[in-house]
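Just so you know, all these numbers are worked out from the coordinates, no wet-lab data involved. If you're wondering where the values come from, they're calculated on a predicted model, not measured in any experiment. Cβ atoms are built from the backbone, for glycine too; each structure is taken alone.
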Structure I
Amino acid sequence: MLIRTARPDDAPGVVALRSLVHPYLVRGVASTRQMIAQPPPEEKWTAWVAEADGQIVGWASAYRNTETSVPDFGEVSLLHVHPEHRGRGTGTALLAAALAHLESLRIRRVRTWVRTGSLSYARRHGFTPSRELRYSALDLRPAPPLPEPPAGVRLLPLTGLDPYQIYLLDVAAAAGEPGDVPVDATSYAYWRFASWENPGLDRDASTVAETDGALVALSLVKRDGDRMWSDFTATRPEYRGRGLARLTKQTALHRAAGNGVRTAYTSNDEANAPMLAVNERLGYRPVASGWSCLRDLR
């Protein structure tokens, strides 16, 4: 078993492993390769793979979270190991590499995400469960009908829109989102990298709602073949309670289905009752659960 830093040409193997362990997650080869080859410098993002007989059988990444004002907060993201290679210390070796990297960045508190069935593993390594997450799926056959917006509301695709205005909407809509830390420090440069320039972003399906001359709600779609991920659906705080999140998401789903997407996936904090209600109304059904887990490093 070889633990080494990930390389861009590992992307197909990483995606194949992720599809096996987390079939409800959607991140294609192109976006995975981009993240490995050109990570945002301010985050100091680094990833590792476990390799056995020339095959990728494990993965982990770690980085400084630059989207929150909480100081020295880091992430260990998506540590997972092929089912046939578990119980051999592979996950522990990957975790050790990730934590050592965060310690070198002087990170004081770290978060990771684990499947509910892996909580005992997280506890053994010093992590405390914090918030529950629900993963849901929606079959887009048949496609959801295109909704009729109320008077004064336009539902627009991202194509042709000013990315900076989308960024401002994204930041404003994230206010008050439930989570372990506030998402209140996202820079435009990082947002462009992670969202706008992501090879998986489907700008034709992604939808914003415009009213009163302003962009007030959005639903972003990231796609890999005939599968999609609802990356973020939200509304500016002053426009909430009008059903705009549902309108933008249903429109995005309709447009994605019309362009060949067959299954939509998403995730939500179990405390986010409004968005869970939107998803249930649209027909999403739970397919897995996970937890955010926290640990102090120093």
Structure II
Amino acid sequence: MKFGINTFLFSSPFTNGDIGYFSRFKSWGFDTVEIALENLTDIDAHTVAKALSDDGLSCASLCAAMGPGRDLRGTPAEQQTALDYLKGLLDIMPELGCKVLAGPLYSVVGRAEATPPEDYKRQWETVAGHLLTLAEHAEKAGLLLAIEPLNRYETDFINTGAQALRMIREVDSKALTVHLDTFHMNIEEKHPAETILEAGARLGHFHASGSDRGAPGNDHTDWQAIAKALQQVNYTGPVVIESFTPDVKVIARAASIWREIEPSQEALATQGLKFLRSCFPG
């Protein structure tokens, strides 16, 4: 099992100026990095790829930042903006040595409202069509898309693994997978480990976060059941810590981090990694 860290814990936006974090991540024992790339122009892919290689790290995935104006179920302009952004991410991934584009690719984060069934059905069909277009784009390059269910406070569109799997079945592309996150599962899934088993071979990416958005292991999540389920489905992708502290103000506000959950960014990363490695010995 490989273990990664999401750059949102340390910076927003991530730019060429942040590559100095890589040596720190390596010294802490991480194998790979998940880059949250908010804008295509924020980095030079060649520069970032060289820095990763120099520090003995890989790029686990790109984490899509579905901010305002990027919405595959929004206005025509928002749909096109989201498509252009997501295709752009896919296009730079080969140079980064990255295989997975992860996140709530289907909608802007924070759009959560009571949607009439007929409107939801129309939105669903629109998103499915766009995801098929993106999946075909990804498949040509040997890449994967991983759609992440978010909790009810961040979206009304896909909250559960079952909903994500339904979308995957309808799109019917080998390039479309599910991205599960323990924080969101803690809120939305009755039995998170069973959700992993239901995803099975369709599980393309995995985020580890404490139930309070803190360090994995310093919370009430049944991590042994999570680890067992990942092993049962033969998950071979990375387990990426995506947790937050108040230090990165933009992300703290977006994720509603109003207090100190862990002593520091480093403590969250290192203690979380130590715990996760104990769950997957050998």
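Summary table below
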{"item": "Top of I, II by relative contact order in percent (Cα under 8 Å, 6 or more apart), largest first", "result": "I"}
{"item": "Test item: distance in nm of label points 7 Å out along Cα→Cβ at positions 50 and 90 calculated as 0.5, pick one of I, II", "result": "I"}
{"item": "Winner on mean count of other Cβ atoms within 10 Å over residues 138-145 once structures I, II are ranked, highest first", "result": "II"}
{"item": "Top of I, II by distance in nm of label points 7 Å out along Cα→Cβ at positions 66 and 258, largest first", "result": "I"}
{"item": "Which entry (I, II) yields the derived value 0.35 for FRET efficiency 1/(1 + (r/R0)^6) of positions 74 and 194 (r between Cβ atoms, R0 = 30 Å, to 0.05)", "result": "II"}
{"item": "Among I, II, which structure scores highest (criterion: mean count of other Cβ atoms within 10 Å over residues 10-17)", "result": "I"}
{"item": "Cα Rg over 2.2 N^0.38 Å derived as 0.93 - corresponding label from I, II", "result": "II"}
{"item": "Identity of the structure behind -13000 (criterion: helix-only ellipticity at 222 nm (-39500 (n - 2.57) for each DSSP H run of 4 or more, over all residues; to 500), calculated), options I, II", "result": "II"}
